[in-house]
Structure P
């Protein structure tokens with residue numbers, strides 16, 4: 001694990017396209033949190049970004065809905081960069 005659940009990745013390294021309010025900020029996008037990240041409702045291209053600060057190998061991703069509300073992600077794209085260009089991960 002890279003530290004999203006146990007806070008090895010600091011809050012300031014998590015950012016998002018928007019946040020519904022302070023209770024749903026990007027820093028709440030962690031497993032087993034008391035809250036969750038939720039974007040602004042009217043936003044089309046929503047994203048959550050994690051800056052690892054170094055090159056890391058991602059071998060799995062876990063998602064989880066809001067612990068107190070009926071809100072969760074149905075599908076998402078995984079994009080990554082190692083500098084300037086962004087790439088979309090495609091599973092074959």
Structure Q
């Protein structure tokens with residue numbers, strides 16, 4: 001948890017995204033399948049919520065936010081893996 005950083009990000013309409021350590025990331029196919037699954041969950045949940053009235057209300061929003069956050073975490077994990085493939089300028 002980083003409450004001060006999260007507060008500052010929120011004050012500036014920004015999102016603080018915790019990047020996983022390189023050791024915590026899986027293989028490329030794991031990343032792609034996880035992102036696909038989580039994106040599917042976002043579409044599924046949003047579709048359920050929009051089906052009745054075309055809106056996502058205050059009761060539905062937390063459920064959709066959970067799915068969106070899980071998608072962002074999956075993308076962040078792949079980002080960390082891709083970033084790890086780029087050599088540091090110090091090593092070049």
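No lab work stands behind these numbers, since they all come straight from the coordinates. Not measured: the values here are computed from a predicted model.
Some observations on this one:
- Given 21 for relative contact order in percent (Cα under 8 Å, 6 or more apart), calculated: source structure among P, Q: P
- With percent of Cα pairs over 22 Å apart derived as 28, matching label from P, Q: P
- Answer label among P, Q for the case where helix-only ellipticity at 222 nm (-39500 (n - 2.57) for each DSSP H run of 4 or more, over all residues; to 500), calculated from the coordinates, equals -22000: Q
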